[in-house]
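Structures incoming, each one as structure tokens.
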Structure I
């Protein structure tokens with residue numbers, strides 16, 4: 001049965017093509033959305049770009065007819081811009097007088113429900129607006145087109161119980177076959193059926209069931225960083241393989257996501273010369289308001305956001321005690337920047353570029369929308385490796401959540417691709433205090 005969906009502004013700011021995602025159902029945009037898009041369009045971040053794209057799309061559709069009467073969409077539905085009925089607006093509870101934009105959207109949805117013979121639903125990424133709609137008797141739902149089930153998110157790892165002969169074959173011949181299904185580059189732990197303490201670490205090949213043993217890493221580790229657990233060993237292997245162009249690392253604070261990525265990137269760039277530069281970027285969520293008020297030049301303004309990266313470099317180079325060094329002493333990452341081997345910058349500066357033969361790390365990728373991640377991945381030039389790290393349970397971007405952020409979206413979409421690999425890190429290694437705090441608090 002055909003339905004009518006009333007969209008909130010934040011849905012369009014999250015996905016500028018949302019009006020085309022509702023199959024053959026009708027899409028209704030309250031007129032107040034146009035006003036809000038006009039307010040957002042001057043912002044320099046993704047929100048502003050999406051607002052401008054939606055405005056251009058509506059302007060193109062306007063050439064096909066009057067928006068208030070309805071314009072046919074490619075999949076059979078109709079798009080319509082609805083005016084707010086003043087009478088319906090006045091009938092809203094007095095407690096809702098504060099937010100005029102939300103009230104206008106609710107009024108349009110209520111009027112449509114009273115007039116339309118088909119089911120009507122309000123679609124919004126604003127939790128409180130969905131609650132208000134439910135109180136008023138309106139069906140309300142989140143925009144879930146690009147959502148994944150976070151509880152069932154692909155971990156990148158699996159355990160398989162096998163015979164001791166299978167484990168022996170793995171090391172004797174350098175490969176073995178399993179009856180269980182595996183994804184490309186999936187981390188596999190083989191467990192001896194007769195002696196469970198006897199295990200072997202392997203990595204799945206492109207063909208399902210084919211696995212090869214995990215190689216032994218140097219005793220001193222990679223860039224002086226040694227894997228402390230099984231998950232980190234798997235992560236290092238994905239990071240070190242040049243034919244794996246995309247690596248995603250998910251995990252809570254202290255599991256080593258960023259440290260492992262930086263250590264591998266330094267080794268690949270400075271030691272193996274496999275890439276021309278290590279490029280590290282972080283999204284600066286509050287950049288539009290807060291950055292300009294900080295003192296100093298651009299480097300000094302960015303320091304609060306980039307300091308976690310500097311901390312990782314200090315740990316790798318053993319330069320944590322900067323104050324104890326002589327005046328002429330320079331930190332390790334500063335020398336790499338001078339040599340052109342390292343570049344650290346906000347994610348905003350990467351847009352519009354082509355990035356060839358570089359080891360690109362995008363930290364805090366859980367704060368990106370699926371569209372933003374797509375923009376980043378399409379910047380990758382020939383022989384570039386991209387590493388996305390983040391914790392979907394620590395999101396600062398109000399337009400995404402654990403199920404709809406770009407990081408988890410990429411994990412699910414790329415799990416079948418031979419050029420991609422993923423590991424979810426569970427065990428914290430920062431310190432006993434950090435691990436207990438993450439578990440108890």
Structure II
């Protein structure tokens with residue numbers, strides 16, 4: 001369920017016509033529905049309302065300050081994977097004790113920043129990281145809350161680029177050697193063991209991989225307790241998928257029901273790290289058609305958004321629905337929706353049957369709220385786009401469009417290049 005609906009053949013976000021926003025903000029831009037974001041967060045969080053839990057939004061999916069603040073106001077925390085994400089979370093006003101630091105390659109300076117900020121805990125992913133974290137904490141005179149991310153060797157049955165729970169993936173510590181690392185960590189004076197963590201992948205559309213993973217985690221916790229190592233938190237990660245095209249992922253309440261049926265450890269606080277399932281269908285990308293080009297073999301709809309704005313189709317071959325902002329009687333065509341980038345991989349839709357678009361028309365690229373702006377870039381020296389949030393009958397610019405001056409911020413030409421060569 002989302003709040004992007006047609007009224008009298010015109011696409012609205014909640015109570016605001018999308019065309020009106022485009023006229024004032026320009027294109028391309030990302031557009032989010034406040035009502036959808038809040039509804040999706042509550043649907044997920046409330047599904048676990050009868051167990052001790054903390055919903056830590058996976059901010060790599062969307063790190064806009066306004067969105068982080070919205071979820072924090074709803075009682076959530078955040079899952080971060082870099083010092084930059086920590087900075088953004090704190091800037092949004094998130095309580096550090098609702099922040100969990102994941103990621104396979106944490107830098108020493110980022111660990112120090114997180115320790116100084118008094119975050120809840122680190123999800124460590126290697127033996128060397130555990131020892132480094134202890135050393136940094138010792139130097140700062142602090143104790144670091146530690147959870148070890150284990151790799152359960154579970155096939156998440158998703159795209160291989162977003163699979164993270166198989167042995168060949170770079171993430172986590174082999175669950176079969178986890179006891180060894182926990183024992184070593186327990187002997188380090190500046191670490192406090194708090195939890196067990198696991199994340200097996202993204203855009204999962206079946207419940208069985210989650211349940212299979214949980215079974216292995218429960219067995220590990222029993223082994224740890226027998227060894228005298230008691231944990232307070234069980235971090236189940238995220239990964240629940242959404243509908244982009246014809247997928248039929250389970251509803252959050254079905255996911256919660258399956259997890260709670262398997263979870264029989266009442267003394268644990270469950271940490272959940274949803275991302276895509278909350279923001280994916282709460283955001284769209286609005287772009288303007290520049291040209292329609294017809295060749296002997298193909299029809300191309302050329303728009304002002306590109307792979308630097310939304311890279312998922314180019315990177316994963318991902319599907320995003322294409323809709324006109326204004327409906328009218330149109331014939332169907334089979335076309336590629338492409339952008340201005342100088343790459344053949346610059347497309348938003350490929351060989352797609354869609355309604356015919358004319359130059360100047362607005363197009364909505366659906367289900368773009370997750371891994372849209374957060375994965376965007378300045379490739380081809382294109383300023384990154386604006387972000388807008390609608391609440392009821394009002395809209396708010398929550399990120400200004402970059403300018404060409406932003407493109408060269410921080411760059412400097414050294415004197416030896418400025419001097420004229422005779």
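Just so it is clear, none of the values below were taken in a lab; they were calculated from the coordinates. Everything numeric here is computed off the predicted structure, so don't read it as measured data. Cβ atoms are built from the backbone, for glycine too; each structure is taken alone.
At-a-glance table
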quantity	calculated
Source structure (of I, II) for mean count of other Cβ atoms within 10 Å over residues 74-81, computed value 22.5	II
Ranking I, II by relative contact order in percent (Cα under 8 Å, 6 or more apart), the structure that comes out highest	II
With Rg and Dmax of the Cα atoms in Å derived as 23.3, 80, matching label from I, II	II
Distance in nm of label points 7 Å out along Cα→Cβ at positions 18 and 370 - structure with the largest value, from I, II	II
Structure with the greatest value (metric FRET efficiency 1/(1 + (r/R0)^6) of positions 106 and 314 (r between Cβ atoms, R0 = 30 Å, to 0.05), set I, II)	II
Identity of the structure behind 0.90 (criterion: FRET efficiency 1/(1 + (r/R0)^6) of positions 122 and 226 (r between Cβ atoms, R0 = 35 Å, to 0.05), calculated), options I, II	II
Identity of the structure behind -8000 (criterion: helix-only ellipticity at 222 nm (-39500 (n - 2.57) for each DSSP H run of 4 or more, over all residues; to 500), calculated), options I, II	II
